[in-house]
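Derivation of every value follows stated rules applied to the coordinates shown; laboratory data play no part. The structure presented is a predicted model; accordingly, all values stated were derived computationally and were not measured. Cβ atoms are built from the backbone, for glycine too; each structure is taken alone.
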Structure I
Amino acid sequence: MTAQFVTGLPSTIGDSYQLNTSTIIRHAARTYPEQEIIFRTPTGGWESYTYGEAYARAQRIANALGGLGVAPGDVVGILDWNSKRHFELYWAIPGTAAVMLQMNLRLAPQDLGYVVAHSGASVILVDETLIPVAEALAAQSTGVREWVIMSDRPMSEISTSLPGARHFEDLVAAADPEFAWPVIDERSAYSACYTTGTTGRPKGVFYSHRSIYLHTMTTAAALGMGPDDTVMPVTPMFHCQSWGFPQAAVLSAARLVLPGRYQAEDLPALVDKLIEEGVTVANGAPAIFQPMLGYMKTLTAPPDLSGARLISGSTEPALSLMREFAETTGAEVIHAYGATETSPFVSVNMGMKPAMRGTLSEEEQWDLKRRQGLPIVGVDIRVVDAEGNDVPRDGKTVGEVLLRGPWIADRYHDQDDDSEHFFDGYWRSGDVGSLDEHGYLKLTDRLKDVIKSGGEWISSIDMENAIVGMDRVADAAVISVPHPKWEERPLALVVTTDGEPISVAEVHAALAGAFAKWQLPDLVIHVSQLPRTGVGKLDKKVLRNEHEGAYAQAE
């Protein structure tokens, strides 16, 4: 039932005061100007400056943007890593009432070109290392009137075919040092991010100043961030605002460690810095946390990360990963849930509610950590059946997860018909899950990935994580494959640590007790690696296409 909208007695409070992102950085610079920001340089070294210095740079950058003709409502794209400049642009661009376009480097070139055109970007700021990416986009980005190169090297040493390319640092140096931040209607878009779905074109989500301000406050509160914390945004700042970690860290006046550009071979340097700086809050996916743990286990003495909160998203972290992190380093891997359309925080699993203490065994407490957690304040969650009816909150009955709130999309940008993605004011997540009597959300699958065998559903997520917990397993995927008798059956694809195949019998033994015999996969295929999407999720569409005939001859 739709809630009635009513107006009561007017308040005497400054309700006209707009929630703007510039307020957050201005407060941090005014109150904690000495707080440290550590950043990785383009050459791989580490340097630091302060909130006060970052704020001064943001003001100059805002003036430089004005000099380029950037006006309220313009869209300014960024091609950059988790760098010092990217951090400064998080405040400078939206502070001018322009829109910061997050250009996801993991998108295919044709999709990234579509994002530039569809968003209406007119200015793009490019890190020097990403000039080839920008040059590949230039031909199809006819709406872009300014290309700006971000580099510590002078323009005379930079070669590029980008038309009329400017030098970022030259523009900043020539700009006025003080900027008069405008009061921006809080409903104005501050940033834009595009989905990385495996089907169809990317869809645009334009976040408002109001939405990110409220999301920032709630995220900082939910994760308990404060000035004593050291925060490392590991998740890319070019997608979904690194889950809002840069903003939440600044709101909390926490120390920041910006890891810059990193690849698989850079992981040791990233982990070493995390340990050296005493990072207490970091974000990432299991695909990054698993090798981080592997590296820590090779050190002469395991690091003491007691009190550290490692926020894990993208996919559910395996229970084995959470336990090993706690036992080896003292760090807590905390499961969180969200999406591009949700800014992204929806729920976070900080463990037992006070009322549950003393009621769960140790194993039950670990099992609880596998859930996506409790919804954070401001988010409304429904779980509905195929007819749109709410299912019982019993932790067993599953349905599609619907979401609504002040930082959750209620439409996509410039899309003629997006009604299939929304229902009764809620965004349809496409995730299948349940809510239990305590309010904890547990996802079991994506709607498109559900395994329906003999009329019954099998959770691929739970099965994957149980297989990953096996001693010789490095990675695993469970997919639905057509079956001539049972409609669909689960198929397990496994990457082993020693490169040797693992048998069906071994997998069945590991799953015994947690799954009924009829749910167990009939085939286990050994693979060298598993394909993943741009945000680290298993690309099950690719896997289903590759293995659709696996059970074709089954009786």
Structure II
Amino acid sequence: MISTIRYWFLVALIVLVYIAGMFVTLFENDSAQFAVMAMRMVQENDFINLFKGPNEYLDKPHMHYWLAAISYKIFGLHDWAYRIPGFLATLLGAYSCFGLGRLLYNKDIGRFSALIFMTCQTIVLSVIDVRTDAVLTGFTIFAIWQLITYVESNTLKNIILGAFGAGLAFSTKGQIALLVIGICILCHMAYTRKWKQFLSWKVLVALLVFIVTITPMLYAYYMQFDLHPEKIIRGKSNRSGIFFIFWEQSFERLSGEGVGKNSSDYFFFFHTFLWIFLPWTVLALIAYCWRIKTFIKLKFLYNSNYEFLTLGGITLIFLIISFAQFKLPHYMNIMMPLYAILTASYLHSLHRFTKEKIIKVLLGVQYFILSLVFIFSVLVCFYVFKFQNWYSYVILILTLLIIVYFCLKREAYYMRIITLSVCSSLLLNGILNTQFYPSLLKYQGGSNMAQKVKEHNIDVNTIYKFGDYSWALDFYNKQPVKITSLEELSDKKDIWIYANDKELKKLISAGFDWDKQLTVDQFRITRLQLKFLEPSTRAKKLNKMHLVHIY
């Protein structure tokens, strides 16, 4: 089994990669938007009302923004401070994967589960591009772990902690948390036949703890929406925040009503999974098929060597979310702990039952993935965004030496699979967090313009813009940019307008003139294109953002 020294060495390297990404500029749209929403809470000392720009925000509960606001209160208005709650929630999720894996199987599978969870691509990305799902995932798997522990040991402490975790998860993103927790618990109880655990006074205590935990969120929703039926939210009046979070929210996602439809592809989450679980994707797919085959052979009868929580949870949740009309890749983050435990148990079984041929094939697959990561890293560092500092070469060489050492080290094949897979993630995300993203974000107009505002000592209170928001400009200015129109500008003087090329032409046509102009490159960095990544054609894909002084 994996040694304690190696395990903690790998964990430490993963955490270092996380920390490196925490100081990168915030991404638009969601990360920067949520950071601004939490910033407004602190600046206006209003922790009840949620706003997205000038509009009241009904879509998600308050917990993620409260945690970010608390971090701001402690550390100040910094991008890394915004990321701290997501970082800590991810560590909680990893520890919970370890705990649940150990509970369902053994300590080694628990360790493997934590490593797999921490290194799958979407989880590493969620620590830098922090959305509500980072916090949601940590609280959800913590709740599942504690509630399953209660089912197995009938302890009051665990059901209270489980209810508390479930309350925090529900207060972060609503019904999806209870759906995932409920399905996992029901799958486990149906397989183990431990239904009697429901028939206990401890369940009533847990229900009380859950209600108390979600009360602050419900109170905030009530104060902002239920007390004000006159407010028009998404074209409707008489919107109840409490009714929304208990009933309407998930149905809006499933139907696309309110939030809109962006995909009717029922296989969206399947081909999304192919990249978000890298470098473990192939292992996870084989593990899933193997577990189905095993249960069919067992005719789904109880066997103490297996658990149905991960397989049943993955299958049912995957089917439900696949029918939603509004889909985004990070919606699968909440399922990553289940995939991690399932994959870890499969790897452990291969070693336990000495499946040498299969292990060798899988090792070859992981070597192939590592080679692709190496090629990508070389392309990024020496072609797409070339190294600019000597220490970047030193860090890359040291990383490659560690990988080469483990590649040449003589040890059990399954141990090589685990170590080299972790190394693939470390190399890929180390390059992304220290080289690719910092270089890429030089083309994000809002954050770069905020830097120019600071350099030229421009009063942020005099900056206006048309139409869409620039959340990065808002955050790094530490002041939401005011929205205006051409008609309103006629009464304003000595102001700055943040605009794109088309909007500048409208200003000229309306007879406005300016005496100063600052310009930065702009590219929608979350929608990468090959022509942008190609240095020789990059300039053709860039737009411009301008800040002009109307005198």
### Task
Supply the structure label, taken from I, II, corresponding to relative contact order in percent (Cα under 8 Å, 6 or more apart) with the calculated value 10.
I
#### Entry: Per distance in nm of label points 7 Å out along Cα→Cβ at positions 487 and 519, the highest-valued of structures I, II
II
#### Entry: Structure with the greatest value (metric distance in nm of label points 7 Å out along Cα→Cβ at positions 327 and 351, set I, II)
II
### Query
When distance in nm of label points 7 Å out along Cα→Cβ at positions 31 and 79 is calculated, the result is 3.9; to which of the structures I, II does this value belong?
I
### Query
Once FRET efficiency 1/(1 + (r/R0)^6) of positions 127 and 239 (r between Cβ atoms, R0 = 35 Å, to 0.05) is calculated for every structure in I, II, which label goes with the largest value?
I
### semi-axes √(5λ) of the Cα gyration tensor in Å derived as 39, 27, 25 - corresponding label from I, II
I
### Message
Starting from the value -20000: which structure in I, II was helix-only ellipticity at 222 nm (-39500 (n - 2.57) for each DSSP H run of 4 or more, over all residues; to 500) calculated from?
### Response
II
